[in-house]
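Listed next: structures, encoded as structure tokens.
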Structure I
């Protein structure tokens, strides 16, 4: 795991024992290795170094300000999908000209905010959105830069809940509507069409689908240039897979090998919107065993983290490696790892061979740096967990644990 290593049966984040972090921050608790985030960003940046490019880190995967700021210092931009994410990106020091605004339901207020922040461009997801952006920009006396996302109807060969490039998905514009898109842009006097975008899904573990998508985008760009549109940016999204359970996904250089020929033929700039590839294995979730429950032939490790902390297993039946933070690592016990929330879907593992654990033992849930804390909720009125970052032998709380008072801070008695 990036940034996380086992030494003398004790798990560390960089040079800090996870047990030491849990002692100070409590559990549940997220831990992020900043050097791990930086190393994965640099892997991508170096893979595409021979062409003009921008790695726009997808902060929907992990929007911790310390993480965004650390990547920004290396030259990263951000991919945002809401006004709130745009605010966090700017708060973390990302310049507007390195911010890409995606998402299928941008409000007029969000469009206006993005224009005020002078973002690089909007990823447009529908024809009505072109008109909406044009209208807001016209009222503001601005010209809005846009890239248009097309749906190439390509299967990313991933979980169907995180596939985004097939015709039944809500994302992007149907290729058959290209003529209508061109007509709409031509009559929209306050937009400037600079790029073409395609993103077909997340957690891709092979390069074939990406290669197909790149070739489709190439044909779109060539046609648009023939029609007089000065398309000079190609945005191929993200979706590069990571190792959750022994998968062997390609390295950044292998993904690049199927993309670079297209970019070089087009003499275009390249935008990448990677998130999970950078963040996924750069973070873990710490949780403590509250009870070990025997029920017939079943054993349950009941822990203090729940689906409000990490919803991926409940949402996708996603697999996350789990082990003890200290002590024997050998799997000897078949158990379910479940949380405290009043839902049967509140689990992290079912019928999993795990190290033997007892009440009070600290457990590590790996590959939790992406779509973990950022998807957290306060269901059952359980406060959001803290986030800790490490670098070398140092660690610090980057987001404190919510208090019970925080849970009611926005409320008041009415009527």
Structure II
């Protein structure tokens, strides 16, 4: 494998040979073998390891193993420890996504600060197959089926042509030790279920499955390259006007294509949209109908689909309010908090809540799809999207909505409605007045 790895570097990744490289290493088989291969080729590498503190002593033992490996290979090593579960809760994302975000942000920062040219990761051919099947199960477009790129910015993946079996054989022949992650044995996560239950059966049916899959994926990549090459040409035909970052797409011109659904996908796939049925329905919707992604808005306006960037303040990070804070600036105005002895008049800009029911720090954020609350004065809970529809909010009104939250519970839809769970009752002992000053 060392000879094949060397030839692959010479042919496909020669640009890394004289560069300063970071090797991302977990302590597992794949990354440890990558470190050994790079060291044997005398590439200019250092190791970089994340301790996500998710497996107790096992995580700390992984860190110790990486330190010893760096010493054995006479390499510099960088370590970072993360409170991954806390990060996941604060950002309302999965543990896996939190770990991914934390490590890649840190890798990029470290490479930039210490002038490393590239970051090497140990993704291999089996990882590529797993990613393909995951994306296929989610109904992804072509972009999700072309596989993990061998180079993406500063990230380079030198093991992509090699299978997990080849890596294991190399480790065995060279008596290379590594750490086993106990969580990899669980089929709780989809990737592990595919790895342990599905892919072995595919390989049993056809021993050449992985090689044939790689050929198929190459055909998919070539198809994607062709589609991407004509996307600019299509955009030139259907965009009638550009005003700054706002583009006007002529609906009739889009419909003139035989496969206009594919055209829609190619035009807007890089804008973060994922509700493609909603985008298709925009073509025949009433003026004013919108579809949002985290970064863009697509608006039906007469004969056009109007694409624009979301206002910068709609993408701001969550604001935190700690106990004792008296005010915080938001995009709607100054949010103030005041301990009071009695309730005054509650209006849309002022609410009174039972302070003892709050769990600090409170947060202020933009509303998200799936959010729900218990509207004051009503029975039961209601999704915010349904509340907005009932209240006949315009697209612009919905875009500006902020919510005040205690942990995962909405306390107040700012300037709109208090949540019934936090109202002041006869049992309330401590009253908090919350208001928006514009």
Structure III
């Protein structure tokens, strides 16, 4: 009889379930301190920053869970692909309405938005908010007044409003966004004494820099919270908790391998954990499960998180041997002279073309701090994937 496994405890590509959240203690405490200020009517702005796959959305989800218990109306607005202020504002208000609908405050808030709200009975009640373009433009202009009206409507039920603005990469390219955000904060500061709103945009470090260039005074209003890699201890704690959830034991050596290849990045913890889970056929994670799982995870990581052009180039026969050797070098920086000494004559003839191609694809860039001939990877996932692919290929050759 074939045994069908239950759902994996790992969630690649999605925020971690609340019960499996680990780490980020200092960042969590700092953000909560600012949330407490909001209780007293002060509008607060935190910019949550970190590299791709570092766990920004998971921390945000955990914060939302916490502030909901502290009697805030908390909403998590996903803004992937949004490039206009009108759509940006529409999504914020739609998510507020959806959350209010879950918490029996819908009748209080919905009247303010009038006839442009629809309740659709599709696998449960869902809410959509689709006003015409002219009304959306008015909401953009009158955003402070609209939010104040909502705050007044919920003040008997909630201490304030907590809004996560997740993935602002698209809208941040618009100069209008930076100017609009700064004007909004200035308007609130000069017109209201009580405005219990906490806003937390989430973005990559380069997005923050881009906003600063577009509106130099904007970043002064933000309390910037950076999150970095998890420690080995935290990675191990997460993996153990995840496998404990499905009553699977992890052998110490197997845990060491999963921690090593995760490199402190939550995105890799989930991909590796998920791959190993499906490779496992009993209730113990052994070496027989881990290495095939890591090889499979490396393939999935390349396909899912690397640009297709980068993925094809990295796997091309022309550069494969160079990349394999590059994958054996530690860290995300290298010097041309040092690395070139490890290459054979054929690889040396291709190396300059390789560097040019990698720069064109945005995989590497010159490392000014490292001096002449120094390079660094643009994205933390690139060197990790190359290392994983290199070791996976070497193991396949042994087999």
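All of the numbers you see were taken from the coordinates with simple rules; none came from a lab. Fair warning: this is a prediction, and the values are worked out from it, not measured in the lab. Cβ atoms are built from the backbone, for glycine too; each structure is taken alone.
Numbers at a glance
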| item | result |
| --- | --- |
| Test item: helix-only ellipticity at 222 nm (-39500 (n - 2.57) for each DSSP H run of 4 or more, over all residues; to 500) calculated as -17000, pick one of I, II, III | III |
| Distance in nm of label points 7 Å out along Cα→Cβ at positions 115 and 259 from the coordinates reads 3.0; which among I, II, III | I |
| If mean count of other Cβ atoms within 10 Å over residues 51-58 is computed and equals 14.1, the structure in I, II, III | II |
| Ranking I, II, III by Cα Rg over 2.2 N^0.38 Å, the structure that comes out highest | II |
| Structure with the greatest value (metric distance in nm of label points 7 Å out along Cα→Cβ at positions 107 and 283, set I, II, III) | III |
| Test item: distance in nm of label points 7 Å out along Cα→Cβ at positions 83 and 99 calculated as 1.2, pick one of I, II, III | I |
